Structure 1
Amino acid sequence: MEICWAKQSDNTRRKLPINTSATAFVNQSSKNIIIIGPAHPLRGGLASFNERLALELQNQGHEVSIYTFSLQYPGFLFPGTTQFSSEPAPAGIKIKVAINSVNPFNWIKIGRKIKTEKPDIVLVRYWLPFMGPCLGTILRIVKKNRHSKVVCLADNIIPHEKRPGDLVFTKYFVKPVDAFITMSEKVLKDLEIFAPLKPAVYVAHPLYDNFGDKIGKEESRRKLHINKDGYIILFFGFIRKYKGLDILLDAMKLLQTNKIRKSTFNIKLLIAGEFYEDRKPYDLQVKTLGIENDLILRTEFIPDSEVKYYLCAADLVVQPYRNATQSGVTPLAYHFEVPMIVTNVGGLPALVPDNKVGLIAEPNAASLAEKIIEYFTKGEAHFLPYLREEKKKYSWEFMVKEIIGIV
């Protein structure tokens with residue numbers, strides 16, 4: 001049985017089975033909850049998560065609204081093409097587009113507004129130290145109402161890509177927070193540096209079940225105009241150095257020159273996601289390796305309505321990360337029942353039991369190539385029964401119970 005850990009006030013730890021709510025005997029009466037974090041019209045995984053969480057909170061009888069950003073990042077800090085979604089707003093969710101991340105006068109205004117609303121719980125997402133001054137200021141003002149409890153859902157405490165000010169900004173942010181939920185054990189450990197005495201619990205990232213149901217492989221490939229024959233391995237999500245796409249490209253070259261692979265498997269790498277850094281080094285690498293014919297490039301932002309086609313078209317999801325906390329790609333793969341290869345970094349291996357849900361590789365090309373061949377040699381049928389059993393652990397209901405219970 002997997003174990004998560006929660007801090008107690010006496011600085012000891014207690015074990016919480018991942019499938020058994022730690023809050024079974026806590027009063028679960030209806031709460032007024034405000035979520036602070038990305039939501040429509042912003043796009044991306046954080047927005048999708050917050051919207052799905054809001055729906056689950058409402059389903060369990062709580063009153064919920066989301067305060068999202070009118071300006072999330074200044075244009076020069078955002079590496080993608082646009083911060084905004086072209087899809088319709090989600091139905092049945094109260095979303096207030098209000099927060100300007102770089103305007104201190106706005107922080108004071110929003111803090112006073114939420115303070116006056118007196119929510120029982122303010123649930124704030126924290127993923128980047130850049131947001132520390134904005135969110136920390138809002139929360140300090142809210143706490144003056146002497147009623148609202150602040151729970152942080154921490155995606156990262158120590159960022160993947162370090163910048164000046166990270167330490168100071170995070171210290172400023174954590175001070176008004178009452179309790180923390182993390183979605184990887186690594187983030188829970190990182191939190192010890194900043195808030196060793198505050199309640200904190202690790203809860204695995206719930207399944208992304210808001211992108212539709214699983215559909216057939218042939219239908220998905222037809223939709224994406226991909227040949228229905230052969231094997232497809234999928235790299236999914238925005239492209240940054242820490243995600244290790246360059247390592248996977250080197251692995252594809254090794255597969256291309258491997259006689260066993262060449263005679264047995266016809267493997268293509270589908271890269272689906274937007275570049276969040278300069279793509280020229282990747283283009284040069286592909287050309288130098290001579291693997292152009294082994295790649296299918298869809299290097300633009302993938303809208304929510306199309307996510308299912310990419311996952312369902314794939315035989316295998318590969319996450320070749322150099323470092324990681326948790327990944328939103330893992331719950332996607334679980335939902336659409338696609339086995340995974342992940343690298344042995346951060347919180348990734350804990351969510352992908354080796355030789356069951358998938359395989360664990362070291363973050364280098366030779367290991368990745370070896371595991372890809374191992375996967376296709378064993379076949380999907382070896383992994384699917386384990387995957388279908390394991391995915392039962394990752395529920396939104398459990399996440400909500402921990403959020404309500406930890407305060």
Structure 2
Amino acid sequence: MTEPSLFLNQKIMTVTELNRLAREVLELSFPLFWVSGEVSNFTRAASGHWYFSLKDAGAQVKCVMFKGRNSYVDFTPREGDKIEARCTVTLYEARGDFQLTVEFVQKAGLGALFEAFEKLKAKLTHEGLFDAAYKQAIPKHPQKIGIVTSPDAAALRDVLTTLKRRNPNISVIIYPTPVQGKGAAQLIANAIHTANNRAEVDTLIICRGGGSMEDLWQFNEEIVARAIDECSIPTISGVGHETDFTICDFVADCRAATPTAAAELATQPRENLLSALQQLQQRLGRNALQLINQRTQALDYLARRLVSPTQQIAQQKSQLAQITARLNASINQQLQTKQHNVLRLSQNLQHLNPQAVLKRGYAMVQNQLGNIVSSSEQLNIGDEVKLTFGVGTAGATINNTSNKTR
């Protein structure tokens with residue numbers, strides 16, 4: 001039987017702590033992944049979030065797709081739909097429910113394309129085609145911008161409209177190519193090579209409008225990725241909508257969420273350029289005026305230092321007289337201080353002179369050895385002593401002694 005004392009030192013968790021720990025373990029253990037299944041119990045909440053279950057013949061799992069993510073999906077799942085979901089595993093702590101947090105959904109059947117996409121992405125990543133260190137900066141003030149897209153595409157109209165609105169002075173060269181259909185990838189790559197060989201633009205925009213993964217697939221082909229990588233012109237990828245990602249986006253020097261955004265990244269508004277120019281002009285004027293004022297002040301300062309030799313001599317004589325007066329005053333003061341100290345020491349010496357004490361009627365007693373006698377215990381009857389007075393000395397013999405004091 002286990003002793004109860006073995007459990008005394010173990011921490012007892014609350015349900016909240018248990019669920020939080022379970023959630024953390026789940027989220028750390030399962031990275032972003034894909035799962036397929038049939039939609040069941042689909043509900044759109046008032047908040048805009050989607051709640052549903054994914055099931056197959058053997059099991060089911062609860063799912064949630066928040067409004068911020070499902071707003072980018074171009075269809076609404078229905079009961080019985082077969083879908084593929086990109087998601088993470090989590091635990092809803094309040095109820096202890098195991099569930100999937102869905103980031104993206106698509107109709108079933110696109111898995112092969114995603115597999116090819118991820119395979120090519122991994123390959124090109126390994127080769128370094130996506131490395132930020134090799135990406136070129138987009139020119140801030142381009143004179144010519146090239147566009148690789150279909151002449152009939154709405155994306156081209158959006159780009160041209162945006163460029164004209166932002167800076168109509170920039171020239172545009174179009175390198176036309178189909179952007180969808182069989183063989184379009186090769187034609188897109190050819191257009192990029194043509195722009196690179198001509199070297200007549202400062203920035204190259206590669207774009208097309210939104211669509212399904214199949215519609216955008218030409219921009220996921222390796223031949224297009226290689227063409228962008230070999231292009232010496234700074235490139236901007238503006239393919240699809242904000243949620244669409246293609247291999248073209250990763251290889252290009254800059255990725256834009258949409259074709260319109262690509263045009264905005266390629267240019268600065270004319271108003272901003274004029275404003276910046278005006279600020280530079282004002283700054284130049286201020287700096288020039290400040291420099292002139294500084295030089296004028298320096299000139300005034302140097303002018304004040306230019307004085308005549310006569311004035312300098314008179315000034316130096318005055319300074320010498322002042323120094324002489326201060327020196328004499330200092331010597332006199334020190335002399336008075338020394339004289340005062342000598343007088344004070346002389347008076348102290350007089351006060352301490354034994355002869356002055358003897359003149360007041362006292363006598364100094366010395367034995368035959370010359371030692372001063374300060375107590376009667378030092379004397380015996382019959383001892384001869386010497387008495388010293390304020391004036392003169394005398395000899396004496398001791399007749400009696402007494403140790404009594406008053």
Output 16 (relative contact order in percent (Cα under 8 Å, 6 or more apart), calculated) maps, among 1, 2, to structure 1
Matching 107, 50, 19 (semi-axes √(5λ) of the Cα gyration tensor in Å, computed) against labels 1, 2 points to structure 2
Comparing 1, 2 on FRET efficiency 1/(1 + (r/R0)^6) of positions 190 and 358 (r between Cβ atoms, R0 = 35 Å, to 0.05), the highest sits with 1
Comparing 1, 2 on distance in nm of label points 7 Å out along Cα→Cβ at positions 126 and 222, the highest sits with 1
Note: helix-only ellipticity at 222 nm (-39500 (n - 2.57) for each DSSP H run of 4 or more, over all residues; to 500) at -14000, derived from one of structures 1, 2, originates from structure 2
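Every read-out reported here was derived from the displayed coordinates using simple, explicitly stated rules and does not represent laboratory data. Keep in mind the model is a prediction, meaning the values are calculated, not measured. Cβ atoms are built from the backbone, for glycine too; each structure is taken alone.
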